[in-house]
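K.L.:
So, here's a batch of structures to check.
All of the numbers you see were taken from the coordinates with simple rules; none came from a lab. Please read these numbers as outputs of a predicted model, since none were measured by experiment. Cβ atoms are built from the backbone, for glycine too; each structure is taken alone.
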Structure P
Amino acid sequence: MSLTFTPMSEIPKIVQGLRSTFSANLTKPLEYRKQQLRGLYNLLAENDAAIREAVFNDLHKSPQELMIGESGVLKQECIDAIKNLDKWAANRSVKTSIVNKFDNVHIRKDPLGMVLIIGAWNYPLNLLLAPAVGAIAAGNTVLLKPSEVAPHTAVLLTKLLPMYLDQRAYRIVNGGPEETTLLLEHKFDHIFFTGSGQVGRVIMMAAAKQLTSVTLELGGKSPTFIARDVDIAITARRLCWGKFFNCGQTCIAPDYVIVERGIEDKLLEACKASIQEFYGSAVQASSSYGRIVNASHVRRLRGLLSETKGQKIVLGGEIDEEDRFFPPTFVMGVEKGDKLMEGEIFGPILPIMVVDRLVEGVKYVNSMDQPLALYVFSKNKKAIDYILDHTRSGGVVVNDALVHFIVSNLPFGGTGPSGIGNYHGKRSFDVFSHERSALIKTMGMEKLLDLRYPVRQPLFFFFFFNILTAYTQVSKHSDFLLLLLLFIYFYGRK
């Protein structure tokens, strides 16, 4: 599939057009936003077959994986935004002191302006359009940059988007590093990027030059703790599902396992059984098993395996580069400092680290960068709480994997090197909104404002005023105290 890059000369015109559209207030009315969100929903609903084909060609995703990880959650994001937009966008009143008791004091939810969303290839639909739902709902104009590494999906979106969304407000730019670099030279009001930490640093440096805010959804080595007390069969099924979903190319995939000594062999046997159950005896022939995105990434993963040295490959390793097939692969006996433990694997290789006690695993995890996700399999609440209380991560799931990503009411995002900011559901709306403080003062009650003017006041009045003003903030009888305060004030004025 050949993806046509946007001509470099067109990019400044596209950016300026989106800026002009926002300045004209086209995207601010709530009904307009809802209309565009319905258009995005219809894009997904009316082109299901074409979307399946495009994503299959890029990543060999099964319809089930596409629904769970991409189109299904995207449709729900659209529905939730349309349903709740009036509430999300409404002004929020705030409590005030006596000085502003009769004024209109509230927080507005204003759009940020023109925003840039840079998607990732591993979930080429979701990671581009899920943030766009929030940006549209918040009233921004949006420039979308799909990943050129998933060309079939990028071509399809470039074709479909103008058919469903207003091109005055929402545009796509296709390209590689050169086009992205040019984009980053322009001033945006927010940049939302999903991808590697290395590129995330480049994005942040470019944004800093423009004083542009960013949301960075990065990755990291997400650990999985497995205690002795688990149900081995259930743990293996859920672990293998999470690890090999999308052929391991998931930013929150279990990156490595920390298992208590004594159950590692049983765990491995149960994992083998789960793989047999999911994909059959010939994994490469399974319609449910994905592919590595391109040959370059196949070679990268093969290189990681070639440096396993003292570790033992206990399952997998039969690679077909031409088919981009990389099987579920387990490596036993990894230790700190091994090549597989240096960076995020982003593929179907699962290193297993055996420890005498899980506390050793906690120390190891804390010696590394904070991961995007952390998983714990155990029946022991005390052990679970200890791990959660003594580690940091963007998100955490106990006795399962990945599933927090599809709960729209849970904020999704990293911490430290695994990301900045979070989104999903209302959080996506908030990411692309500015909380604008507003105080609309009444022209009346001018006598009450004498306090701030340079005029003489009785000293006893200041004494009572200060005490009662503070007390009205915490008292259940604030209305009575307010009347008393006003009485004292006007009495003092006489």
Structure Q
Amino acid sequence: MNYQSSLQQKSHESVYNDYTLHFQPVSNIDGSVLFIDHSQGKELNFGINVDDTEFKYRVKADFPPIVADLIDIAVAIYTSDRLAPQNLTEKQRRFHVKLPVRHPELLDAETFRTKLDDLLTWTTDSKWVFDFQKRIAPERLVEHQSLPIAPQGCEVTLWSGGLDALAGLYTRLLMYPEQQFVLFGTGSNHTIYARQKKVYREIQSIFPGRCNLFRVPIRFDSSSEQHKNKLSRARGVVFTLLGSACAYLMGQQVLYLYENGIGAINLPYRESAVGLAHSRSVHPLTLLMVSNVVSELLGKEFQVKNPFLFWTKAEMCKSLANNERDDLPSLTISCDSRHRQKPIQCGYCSSCLLRRQSLAAASIKDRTRYVVLHGERPVKEPSLCFLNMQAQVRTLDSLFAVSDEPWKTLTKKFPILDDIVDRTAKAENLLPVDMQGHLVQLYQNYVSEWNAVESQIANGLLNKHSDQKASSKYVVSSQQG
């Protein structure tokens, strides 16, 4: 391409896109991406690599090229979302992603593009255009090397290092004493990586020989000059896509994740907190869309399942309480706003509050150290999320108190619940009316648990002179882990 045509192309892209990302073939070492911020007129080159070498330990001898493409798509989504700033109150970001792949003809199919677009629009509230180009590069080592020593018939589940992952795994290990588990982790955060391994080793000591940990880190080089997008709404999608690749290579057609229903559905606290103000990382509709994307790529049915959709976080923690394992939750991290100094968990974001509420409701002594209870008083106002969560509970409580048709009343206030039932009841293997009943029971249990321990979790958040009220502004929430 000559200089003039290159300028014309960049000018054309800047009209229709905020960001262009031109990837070199995704590799284990020496991979790179050209990141173009059209609004700033800025071009930067970053190193980006994926370490998928642990996939050499797998059940399937072959490594289908389309699965390698799935991994590359996940890396491209993760990189794009992390490098491009996002403000939830401003216009949608627009991405143009150029990615070399092994099977561009399959990824260019309208059915696949539609499913991928639906997934990314729903989870990131951004516009994505992919330009899949024919990859001309050597295969990554793992694509032609296998060591078929991974255990057969494992349940493959996402492993975050959070409380839900721990409580869910502990519960499943007790429920299915003969079952073995593969725990899959990813990301680029060294602190979380260390935490995942620490919690895994503790589980291994309790249930020896029952679990194996597989991880596929994504690593940036020379990216410190670009401020990362802290909201990163694509994280859950990337985690689930890579986990799906892991499950397939382990000979499974289902990927599991363990997340309480309150955090998974993540209803808005107030009427103004809509859309991406609340994370959709493990939302039932997200899991359905990921299942559709992966099934389309593989050419066979694949599912992502959350067996704890109808459980509160406190109910998930009951197995720990029943076995007097109150030493385990403090090993995990749930916080959305981790601090650099100890204690690192804030204790006042929505995820910390749901964690504190669930441990209290499960009668587990919370040994976790939080900034709001054990550190210096935070700069941020620590009561905001508590007041908004409290307002949501009051709303739910009033809905259940005045109606003998709780589902009708509940969905009038939160219509997304109707959409969840309509679209996912079949995948949950339930009749719609039965799923409605399970969801009503979920929220009734949550309200009851919250009311029982509210005074305990208010500690450190409200003082006797406080007359604050919940904000009507956006409240960013993850409620995971």
Structure R
Amino acid sequence: MSKLWGGRFTKQTDQLVEEYTASIMFDKELAEEDIQGSLAHVTMLGKQGILSDDDVDKIKDGLHRVLQRIKRNDIEFSVGDEDIHMNIEKTLIDDVGSVGGKLHTGRSRNDQVATDMHLWLRKRVVEFVDMLYKLQSALVEQARANTDTILPGYTHLQRAQPILFAHHLMAYVSMIGRDIERLQDSYKRINVLPLGAGALAGTTFPIDRHFVAKQLKFDRVYENSLDAVSDRDFILEFLADASIIMMHLSRLSEELILWSSTEFRFVELDDAFCTGSSIMPQKKNPDVPELVRGKTGRVYGNLVGLLTVLKSLPLAYNKDMQEDKEGMFDTVKTLQGALQLFAPMVATMKVNKEQMRQAVNQDFSNATDIADFLVGKGMPFRQAHEVIGKTVLYCIQQNKYLLDLTLEEFKQFSGLFDDRIYEVLQPENVVNARNVYGGTAKSQVEEAIGRADASLAETASWITEYMESSR
């Protein structure tokens, strides 16, 4: 059969060209959205009197049958028909006859494919907010269970100051909160209808774009037809958001890998999220966080790839833009895999509180508090810093920690020391001394958990609202 667009051509398309330019191998992912958009479009054509009611009914019935066949995996898509749009239209014509060819009245594949991607990505964004909500919930529950668990906080991967493990986890809750906000904000730019823009200039038919938008539950339509068919900012924005999410997951992955090692022994990941070695029977490998860490680069690559495709691309549609889909599909699949595993992995993680506490007792992470103690006695901070530096050096030379020193040893470095220094140096007091908004003191962390609970409730409400609105 000749191409649906083949009237102008005198030769058949070279087989290699067909294979090279076809997108059906990957854009079949958009099949349900393509039919969803077509149903709204043909309904509008009937409303506007562009097609008869009888034609509209036949086409709609045929589209529903095609959709059911697609769901049953009962259609063999053809490379010769290039893409999902032409494959569905050909299948429709085979089902209902030539009247199926009227479906494409008043639209182009350019605005059609853009609509498909808006519909497809809109649904994915809501799903990702839901997955991030579950991960946030798991982190908050682990934090709630560890408001008395103290571990060393690190800078430069060197022990810095004692903090609550709950405080550390809540840092990731904040990161994921920003991820959720970015996705929610991007929804506004995804939920815009391009259909009706035609190939680039609109159409001569008296269509009603706002009616179609209402049918498909879009908030608004594109203002400019050229922009409508050439805009891929909404995909770029999603890929950027996904890259940041993966970056956050990779940071947590790295810490889980370190914390679960013999050198740290701060946490133990559940067996369900680890694997063994084919040769070393004692091994328990944190493969899930390792692979998430590795796949982060894959998502970054998809973002850079699309940015490069769009660089210097003239208006309006160009075949280059066929390269917009595979990276989007791959990023969605990669992010889905990571988030589906991360929430239960965090929820089932065992925390070794005693090992964390032992680590705090065997370092100098409480040194800053001694300097603050001397500052409270009137010593300038810079001088106090030098005094404590010398005190720590003495401890290292004597193979002692600060709490091991006698008061006489402290007084070697400053006569301002008194018995209260031992109280100041206790890890609980070091932690609770940082009683400022956003600090690691237990009262501040508990308030942060309370704020997170309220934020989670808002997110849950948003998910419910938008899941219902996008159905």
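K.L.:
If P(r) over Cα pairs in 10 Å bins from 0, in percent, for residues 145-232 alone is computed to be 15, 27, 15, 12, 13, 14, 4, which of P, Q, R is the source?
P.N.:
Of the structures listed, the value fits R.
K.L.:
Identify the structure, out of P, Q, R, from whose coordinates distance in nm of label points 7 Å out along Cα→Cβ at positions 81 and 177 was calculated to give 5.0.
P.N.:
The structure behind it is R.
K.L.:
A value of -0.37, -0.77, -1.31 was derived for log10 I(q)/I(0) by the Debye sum over Cα atoms at q = 0.07, 0.10, 0.13 Å⁻¹; which structure in P, Q, R was it taken from?
P.N.:
Derived from Q, not from the others.
K.L.:
Out of P, Q, R, choose the structure whose coordinates give distance in nm of label points 7 Å out along Cα→Cβ at positions 65 and 353 equal to 5.2 when calculated.
P.N.:
Q
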